[in-house]
Every structure is written in structure tokens, then in C-alpha cells.
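Pasting the structures here.
Taken together, the values in this text are just the output of simple stated rules run on the coordinates, not laboratory data. Bear in mind that the values here come from a model prediction, so they are computed numbers and not experimental data. Cβ atoms are built from the backbone, for glycine too; each structure is taken alone.
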Structure I
Amino acid sequence: MTEIEIGRGKRGRRAYAFDDIAVVPSRRTRDPKEVSIAWQIDAYRFELPFLAAPMDSVVSPQTAIRIGELGGLGVLNLEGLWTRYEDPQPLLDEIAEMDEATATRRLQEIYAAPIKEELIGQRIKEVRDSGVVTAAALSPQRTAQFSKAVVDAGVDIFVIRGTTVSAEHVSGASEPLNLKQFIYELDVPVIVGGCATYTAALHLMRTGAAGVLVGFGGGAAHTTRNVLGIQVPMATAVADVAAARRDYMDESGGRYVHVIADGGVGWSGDLPKAIACGADAVMMGSPLARATDAPGKGHHWGMEAVHEDVPRGKLVDLGIVGTTEEILAGPSHIPDGSMNFFGALRRAMATTGYSELKEFQRVEVTVADSQHRR
């Protein structure tokens, strides 16, 4: 790969965000009604290839159920308000009224309340009793502590999600989570991430994970690049991890690990670009935070924003555009790509002649000249 000389003592590889690339039409087109965007991971099939991000502004037990009914997978944050408070609604109302200048300090205070193990089981049961596939997320730091409660409650898919997750965490202060042993002993499929490089992804795939989340600091509420100086453009990150998936298939004798783009999909046009770079599905936060029925009512924040020592996120007011159903499946009343995400994916695939997601991963892309970007 071509490297750019930053200075005499440092070189770097050029990397691309979704804004930098575009999908190229082919010689064939297709009726959108003949396109399948269904996705299956382990024994679970979904009509929409996406997971709703485990963020309190996006997923409550009620919205997880609604997203499941619409064909997606809502992932409940088990370290959020729903497992710290019996009734988080007054706090959600308060957050919706906060100004940006004081929000971080108050969020830190709200999230300082302890996680209650009994609420973990209660929230998972709420979703499970509805009949939809149940998914829940913990950070690597909390996984060993609460995983038994999660599995005992009957979760279908376990998500271990952090800003970055490695298979080789080093700590002199505490015993790090042994991902390979943990996943081997668990009876449910595990999705783990984020990661942003070929090598990190390959190591996570070797732990036995069913899926790997790709992303680092690319969300709408992230300030990771400003605070830590770390960010990897998503188009390059997804393509690198897709290459790791291909090589791991050869190494493992055919075991397929799903690649899930987590971050950078803010508009419907980013979705086909993520699939074109090699993603099997996407994890979305900010688009769903704009729903009338989202817990945050147009306000959006992540767990990075409430870190007690180094907050790397912020509370943002994204506004409201429509219902969850309209944002996911239309109809759209706005031409900016904030609604009907999966109608847009279906049409992009039809326009380029593809009928299945796996085929669409091979579509041609170009690097857009700067004046042609959004």
C-alpha cells in the first residue's frame, strides 16, 4: 500500500471515510422489489441488516421491541439508565432540557448511581416476553461481573462493546477479561468490538466471536479525536476488517465472522457504502435518536460522554424527523437522507444490479474528488 510521507521521520497510510467514496452503477439494473436485504447471524434472521446502538438516547426496552418488530435488532445498554434506576423517565426528561455547557458534569452525576443486577434481568425479560430477538451489551470492564445475570435472564445475543476492544488487554491493576475463554464457555453468540485494524480484528475473530464491530470514535456524539487524537476513517476500517474476515475464513477452514460497521452511518447514503466496503450489517445510533419515539427525544449521547475521568463524547441535539418506522423503512418526507434508510439501501442495490447483500459487497466504488463530497 502507498504511504504518504508526513515528514522525514514519519509516514502514514491514506485512509478514507464514507464521505470520501461513492458506489458506482453497473451495466445492470434491477427492480427494487426483487432485492433482498435480509441478514442472518448464527440462528437469527433479520429482515433489516442493522443493530440499534446500545445507547440510552436510542434504545429502551420499548424501542428494542419496536425495532425487533420492524426487522432489526435493538441492543439494550446494560450499564445505562435502565439498569441504574427503576424509573429513568424523569432523568430522560431532565437530559432533554440540558444545555451543552453543563451537560457533561450532570450526566456524570446521573450515571454515578450503581448498576442494579435485578434490573438487568427485569429489562431483558421485558424485551424477551415480547417475542423479539433479545440483545444486550456490556463493556469489557463489566462483562465478567454481570454476564451470569445477563445469560440467566435469557438474552439471545450478547454484545461486548467498548470504544475499542482488544483480545490482548494488558493490566497490572486487575485481571483482564479472557475473551476466548469467556466466549467458549458462553451458550449464546457474542458480538464484540470496536476495532479498526486488520490485526486487531483478526485477533478478535480468533476468540470465537460471531460478529465484530468496526469503529473507533466515529459516532455523532463522539469527541474521541479531539480528546485522545485517535480516529480511523470508517471506509478504510471496514475494508481492512473485511480482509481479516476473508483471511480468517481460510485460516479456520471456513468459519464466517460477521463484520458490523459501528459508526459513520449518519445518513442513508452511508449505508450502501458500508456494505460495499465489506460490512454484513451496520450499528446505528444517531439516525434513530431522531425518532419521535426515541428515549432521548432528539437528544443523543453515549457512555463515552459520562466517563468520570476522560469524557470523550457530548450531549447533542439532533432534532426529530419522524417515527422509528419512517426512519428505517419510510416513507420519507425529507430529501436529506435522514429517513427510509433501508429503502435507500434496497434502491442502491437495485440501481447497481445486485439482489443480495453478499453480492453487493463486490460492487465497484470510487474515491470522490473533494468538491463532489457532501
Structure II
Amino acid sequence: MLSTRTAIAGIAAAIALTLSLSSCASTSADASADGGVDAATATSVSAFGDLAGLEKAAKAEGALNVIALPRDWANYGAVLDAFTAKYPEITITEASPDASSAEEIQAADNLKGQDTAPDVFDVGAAVALANTKKFAPYQVETWADIPDALKEQSGLWVGDYGGYMAIGYDPDAVPAPKSLDDLLGDAYKGKVAINGDPTQAGAAFAAVGMASVQSGGSTADFQPGIDFFSKLNKAGNFVKIDPTPATIASGETPVVFDWDYLNIGYGKKLDGQRKWEVVVLPGTGYAGYYNQAISADAPHPAAARLWQEFLYSDEAQNLWLAGGARPARAEAMEAAGTIDKKLFDALPETPDETVVPSAKESEDAAALLGSNWATAVQ
């Protein structure tokens, strides 16, 4: 599904890889259940002795709360199911799968001190950079395999999977767009959607970023992208509907800006209902990764850390790949021979030039969007 999640991370080097309220929460000492380890302050698996020690502590907690993880987003369903199969003693509660990253943080604030509060987050640079005080530093065992550009030095947030901003379209409804300006034509009247609000949702943020670099702007200047969507809106081509498989199938949103791996996945899901083609426009490509973080107030701190260890294991990294996303550890896994080579080789070719906003550029772009977006598309 197309949900309003927030993303985009400053990770240029990584692209070279080829690109409910309840009772009070248990204390971290109770959660660790190992007679001494404070799981909430553990910064690596060594705090538990080894992975087996962490597994024991997490199983004693018996629960993990995740939020904003759509099962059809980058193969998250398979990732969640694989963790459950490996650790059946730990019950995963999947809250608000369609929530934005901003709403993840809001939920953590609203549920602080409750058993139902999120243990972990999946967010992007704009939200991550604004909320580092809410995260707990943690370095997984495979830390050295993750490119430096993909991680905060202490492990407050770490990039995990990513891709390129692309345009998905129904070839029976519109001609194939060969450039951004094509979308301003009459053939696209009332047909172009983005995945959410760019002031909150990362895929939409990236859509504006891609429009910027395709319109003479840059990752340091999002105004041309805002101007493009203003023109698209004035032309009557911009549809202010959050797209879903249902809106695509019904023909309400026959053109959608979204990540390449998600658009490819939607085509598979819509097989037999709608034709769905995906194009990464020639020229400058706009890429981004999603970031993992552990809540500093996690009600299940050991399980949160075990979840991170799993996400950066060969098994989970290959599951991202099966979803068409580019795993953070791809380069190291390729060198070690542990990557699924067939899936890796099947990834779409990357554009000749790739850009990703730095942390500072993401902050500046977010501020610019906050000031100018609503007026531009009203």
C-alpha cells in the first residue's frame, strides 16, 4: 500500500552500492530479566555478554511494539514474519501501519510510560535529526559493514534500506512520461499524485526533491521542486489524494511519485487489475534510505535491540532485497558472498548521476517546505 511514511537520509556514499493505553510499562531492569544488565542503556550486544544473552533478555520481555510498518512496504511483512518465526516467544504488536514518521514520534510521546508505546522507529533524516534525544544509541554486531554515510556515529539512527524516487503510471490511462515537464500536459489532467504531504511524509518530500533536481534546482535548493508542483496544481493535473492500491485500481491516481521499489511492488499487486509501469527519469536521480532507531523510552528495550540485530543480519537484508529495496550492507555482503546475487543483479540500473540531500540540506528543505508548500498548492 502507499502510506504516508517519512523518509530521506543524507547518504550519498551508500548509493555507490548500486544503490490503546495500557498499564505502566515494565522497568528496564525487569525487562532485562538477567540479574544485572540494564537493557535500556545497552549500546551493543556485548552488554549482554553475547547475542544469546540478548536473546534471553528479549524472550523474557516477550513483546515488541512496532509502528508505521506497512506489510507491503519493501517486504516488511516477510521481515516481521521471519522475526516471529525465529523468536516465537516474542509477540509483535503492529500499530498504525499507515502512520507517518511524524506520527510515530507523536505516538511515542502520547504513550510514554505505557506498555503500548513504540519500542522502535523506522524514520527518515528530517524526523530523525529533529528527534535524536528520543533515541537510544545502539551499534549492531554488523556495524562495521554499514557505510559511515548511512549511520549516526553512536548509533542513534542507522540507514537500512532504500532506493530511487520514480514515477509509476498506468500506460492505458496516460502516455509514458519521458520528462518532468510532460506531466504538465493535458494528457495528465487530474491524474498525478504524490505519496502524502511533503512536510510530513518522506516519499512526498523526495518527490519534491526529485522535481527540484530535475528542474534546475539541487538538494540544497528545493524551491524549483515546489514551483513545479505549483505549476502542476495550477494546470489541474495535481490530484490531492493519498494514493492507495484501490485508488490506482479505480483510476483515481493513474500517476504516482514514489520510491522505485514500492512502485514495482504495486505493479505486482495490481497484476490482473491494472497495468503499471515504472520509470526513473533520465538525468539526475534522487535517492534515499530509511533509518532505524530505538526509542529511549522503549517498554521492551532488549527486544528492541534484538529487532535491530535481526534487521541488519544477512537474512533480513536479503529480505529487503527481495522487496526490491537496496540493503545498507549490500557491498559487504556481496564481498562476503552472502547476498542473494540473483536479486541483487536484478535491481534496476542506477541513473548516471545520483544525489541525496545531506543532513543539513534535509533540515533546510524541510523548513522551506514548511513555509512554502501549502501556499504553492492551495
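Which of I, II yields 17.5 for mean projected area of the Cα convex hull in nm², as computed?
II
Quick one: distance in nm of label points 7 Å out along Cα→Cβ at positions 124 and 348 came out at 1.6 when computed from one of I, II, so which one is it?
II
Work out distance in nm of label points 7 Å out along Cα→Cβ at positions 148 and 188 for each of structures I, II, then name the structure with the largest result.
II
Using the calculated result 44, 40, 29 for Cα extents along the principal axes in Å, for residues 44-211 alone, pick out the matching structure from I, II.
The correct label is I.
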